[in-house]
Structure formats: C-alpha cells, structure tokens
Structure I
C-alpha cells in the first residue's frame, strides 16, 4: 500500500481568519485538505484554495468530497472553482459536496449550473452523520454564527478528530467535540461582543474541558497573529498539559503523531 493509504493527514492550505487578514492575504485562506487513508476531502475552500492546493501538488480531481461549514466568503470563496476542478470541468460526475442549505438557496454561494456537476450534494443539518468511503463525520450541533454553520467530528478506521469552525462560545460546546485531536478556529486574542468567533481564553477553556491528546489552533485574526500564535500555543501547552500547536500555512499534520502522546 502507498503511505497515504495508511495515514490520516491534514494539510492546512491557509490559516487566515478575520476578513482583514483574508483580504490583505497576510495569511493564506485556502481551507484544509484531508487525506484520510487515501480518501481526499477538501474542507472550507476559501479564497486561494485552488492556488494553494496546486502549489503543494494536491490534485483536485482526486477529491472524493468538498465540505463547506458555512457560506461566508473566507470559507467558500473558491467553492465553485474547486467543484469544477473536482469534476474536471463537469466532464466527470464525481465527488460529493456537503453544505448547509443556505449555501444553495437564493442567497447561496454555489452557482446553479455547478450543482449538477458532483455526483450528489448532501445538505448538512444538526445532529446528522455522513460518510465518504470508510470515513464518517457528524455535525453534532448548529453553531452560534450569523449564518447556518456546523463543526465536524470525523472518524476514520484509525483516528478521531474534531473541528470547531466559526462560532461564539456557548455552554456544552466542548462536549460535542471530544476527540483525539481537536482543531479550532480561534480568531481573537480576547472576547469581543458581539463578534461571534472564539477567543484565546475560550479556546483554553475548551481544551481543558474536551481534553484531547492534542489541539491545533487555526483561522487567525490580526490580534492573534500580532501576538505570535506559535508562542500562544506554547503557553497553552504549558498551562493545560496538552500539546497545543499553532497551524502554519502549508503545515501537514499526520495523526499518527497522536499515538506518541
């Protein structure tokens, strides 16, 4: 077997969060490429996803699925071109697109003519389970965000990992995402009302309650970036006793690393 058929990896095509960081491209905003035992899935293809993928020799025509957590442009800016690339311009009806219902309605972000290109489009909703090959994932709870938004709990034959996408903090949030690896979108250094994104103190609280083997922070706003997220992650590791990593553009994380923790 090839190495990728035995491994579960996450490649961060971008780590930009807040709109200012995205529009200035201080950090890339391409989302994340999951290779789970050879099943390739693209999560939240924001602006530049195609460029970042091809730069790293990742082939969109090999994608088995594209997952969209919500329709905001920092997550969906390249959704249409990535559907085209996955289906080779619509000549191959392949792949699944998973998206909330409001990404497809009158104010949606997936163009009408592209909706027939994938093999199917599945609508995400709260508390549901989905599968792609031998990978399954759940959308355990609807997030508190301005548009319909979901996080994810992934299961492969080898590992579990969860991803808390954009949301404000709310009671019981950590309990929905207890897994070996916890990835979190952490936009702000400090809480800011009424901004519906996680802050660093809230991330610390989630890590302490969820108790993963490791946590990865990503989707940084300017306040986090200026404070040097790699140093913040190091301090969180010392404070919580849990390995906390600040994602970098292009970083590839192999979940086999969790076995040593």
Structure II
C-alpha cells in the first residue's frame, strides 16, 4: 500500500489565500489504506476533485486550528466524506476552541460522523492503523497543535502555524518534517515562522527531508524552490518547497541516509 502526502494547497497568508495565488486546500494523507485530510482550507473541495481524490474514502479530518485558511472547507468536506449524510462515518479531530462561540463545524453535521475528538497537548490518537499525536501546543492567537504521525517504521511531523520556540525541535523529531513558513523575515513579530526559524528547526531536528509549505507573499516573491535550495546548501539536509498538487511518497525516505551517517 502507498504512503503518500498530497499537498492540496500551499498558500499561507491572507493575500495569498484571498487571491488564490496558490491554493489553500491543506494536505491529503494516504497511509496504509487510510485516507486522512489535514487542514481543509478554502477551496479544498475543488482541489480534491481536481486531483481525483475520493472524499467519501476519508476516515478522518484533522484541524490544527480554527483559522479560516485551515478550516474554511471543513463542512463541505464532512458532507463529501459522508455522501451528504447517507453514508455516516469518519471522525473530526480539532481543538476545543474550534467548537466555541463561533464553531467551525455545523451542528447538523455531527450526526453524519462517528464522533468528534478534541485535540490536547501530549495526547495520542488512532485512525484505523495510523497513530498520530499532538506533542505540543503552539504559540499562536488561537489553540493550535502540530501533528506527529507514525506509520509502521516511518515517522513524520507537521509543524503548523506558530511562533518559534525551542521545544519545537525537541518534540517533533522525525525523519520527515513539514513546516508552515510564512515569512522570509518576520518584521511584524507575528506568531508565524520565518525562514530563519525554519533553518533552526531543520538544523536541530536533522530530518532526512524537510518540506516547506504555507507560504506568504514574501516567500512567494523570493521563489520558494530557490529558498528551499538555499536552505539545503546551508543545512546539508534535503529541503523541498511544496507546490500545489505535489505528492511525496514516504518510500523516498528509505533511499536517504540519516544526515549524521552521510557526514561520516
């Protein structure tokens, strides 16, 4: 069975999302026959159908946090997952504040799914044969969690929106890390990562591969693929810039030595 991550969208800032300079559909995980959708932002339903991905095959939808660029298509994706409620199944995982005064999930859809699970720091969750955890609450204006997945002997982490802090390196040790990077330089002191932060994370974790995504206009104008190449040269780690529709196969990790081994 394939173990792949498809990037349905790579836009990460208001201007990028509002103008759809890049798409904002989140990530689709196909892991040992289990289909999981992460952060279905605006346009996710368009991107899934464009990529010929079957929403009715989804077993779970996970939201790292409630902001619109990560949750805008949650309701339509629950509708699509359950065939409009005619085939109830699947779970939705989200932080507690996503069900607060302005809930992300419409109440009538709760009857269509097997249940809702509330994400909490340091907890582990199961979706069929896939295990994932939320190692750390991020520093962001709303309740936000990154994700760490285990599939057989493979591990990969998704570092969602956050201000940089050192525990990110400690808690997201994985062969593959996916990092949301909005800025080239964060002049505004906004709780998002900049390229310098990504460099610290990559150097600290030393994954086999790092994938950058969730780009703001600064990075888009600097050409993400060139930024990724520069980081590869600086860190000695294989760094890729995601692009809309890009599919990464975890089997690629088999062919790559650990960075420490490569240096010997």
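Laboratory data are not the source of any read-out in this text; all were calculated from the coordinates shown. Nothing here was measured: the structure is a model prediction, and the numbers come from that model. Cβ atoms are built from the backbone, for glycine too; each structure is taken alone.
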Taking distance in nm of label points 7 Å out along Cα→Cβ at positions 151 and 215 for each of I, II, the highest value is that of structure II
Quick check for you: by FRET efficiency 1/(1 + (r/R0)^6) of positions 79 and 199 (r between Cβ atoms, R0 = 35 Å, to 0.05), which of I, II is greatest? I
For the read-out mean count of other Cβ atoms within 10 Å over residues 167-174, a value of 18.4 was computed from one structure; give its label from I, II. II
Structures I, II, by distance in nm of label points 7 Å out along Cα→Cβ at positions 71 and 239: label with the highest value: I
Suppose Cα extents along the principal axes in Å works out to 52, 44, 35; of I, II, which structure was it derived from? I
For mean count of other Cβ atoms within 10 Å over residues 15-22, which of the structures I, II scores highest? I
Which of I, II yields -0.53, -0.89, -1.22, -1.28 for log10 I(q)/I(0) by the Debye sum over Cα atoms at q = 0.19, 0.26, 0.33, 0.35 Å⁻¹, for residues 23-62 alone, as computed? I
Can you spot which of I, II the value 23, 17, 8 was calculated from, given it is semi-axes √(5λ) of the Cα gyration tensor in Å, for residues 95-158 alone? II
